[in-house]
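Below, each structure is written out as structure tokens.
FYI, it's all coordinate maths here, none of it is from the lab. All values derive from a computational prediction rather than experimental measurement. Cβ atoms are built from the backbone, for glycine too; each structure is taken alone.
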Structure P
Amino acid sequence: MSANNSYQYPLDLTWTGEEMAVVISFFNQVEDFYESKVSREAFLIAYRQFKEVVPSKMAEKQLDREFEKASGYSSYRALQEVTKSERQFVKHQA
């Protein structure tokens with residue numbers, strides 16, 4: 001988890017604790033993608049689990065906007081870069 005994140009994750013208070021943990025885990029992967037590097041496989045697994053909690057594309061876009069506004073990181077752009085990459089470990093190419 002990022003040590004410098006003084007922002008709050010966008011969470012739906014109707015989610016269970018387990019669902020919140022899944023969403024936070026995905027956002028942690030996004031942070032790691034921008035701050036260091038991620039395992040492509042772990043990132044995609046976290047995203048698949050995230051989509052089980054947030055199946056709606058509209059809700060996913062809303063969460064991405066809120067997360068990017070708070071953190072400066074786009075989960076959408078991270079997902080695009082990780083998906084395109086064929087490397088085992090992927091990091092943001094500024």
Structure Q
Amino acid sequence: MSDEVLPSFEVGGGNLDAFLKAAEADATASLADEPGCLQFDITADRTSPPVRVIFTEVYTDRDAFDRHLETPHLAAFRDSQNLCTEGPVQFLDRVAS
């Protein structure tokens with residue numbers, strides 16, 4: 001089994017490029033530096049402002065996600081939080097793939 005984490009954000013148009021750049025840096029570092037991070041996708045619904053951005057993060061288990069919360073690259077991403085409004089975070093158990 002693995003754990004999926006689905007954070008969501010609302011980003012105003014003028015902030016989208018900077019937000020996505022910060023998000024991509026976090027995703028890249030997560031996949032490269034965290035053995036427990038199996039997937040980190042960034043998707044955006046651009047149909048109307050503000051843009052809704054959703055991450056699909058998959059970790060081997062909750063402990064791997066908890067370790068992710070302590071990484072320097074996540075701290076750097078959190079510095080971009082002034083670019084968006086954070087929405088709810090969903091935690092799901094993957095039961096099939």
Structure R
Amino acid sequence: MQSRPRIEIRYCSLCRWLLRSAWLAQEILSTFADEVGEVALIPGDKGQFQIFVDGTLIWCRVADDGFPEAKEIKQRIRDEIAPGRDLGHSERRP
């Protein structure tokens with residue numbers, strides 16, 4: 001049996017970004033209920049806010065210049081774990 005991907009949201013607890021992280025975790029689990037094995041919330045410090053899929057960085061607050069919209073995170077996760085999947089209203093528009 002093939003294991004399902006692990007999503008990690010690493011956030012700065014000193015900056016009080018837990019609620020933002022939990023909201024994104026809920027969005028991810030709602031959208032990818034059958035594809036994702038778990039979403040882990042990992043507290044840290046130094047202003048970090050990063051999202052990983054099986055160890056691959058897909059969002060970094062510093063490198064990507066801010067916080068992601070749920071739509072963009074869903075697209076990036078989809079591109080990693082289920083490239084052919086249609087996200088409906090969250091799909092990119094030409």
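General remarks:
- Top of P, Q, R by relative contact order in percent (Cα under 8 Å, 6 or more apart), largest first: Q
- Among P, Q, R, which structure scores highest (criterion: distance in nm of label points 7 Å out along Cα→Cβ at positions 12 and 84): R
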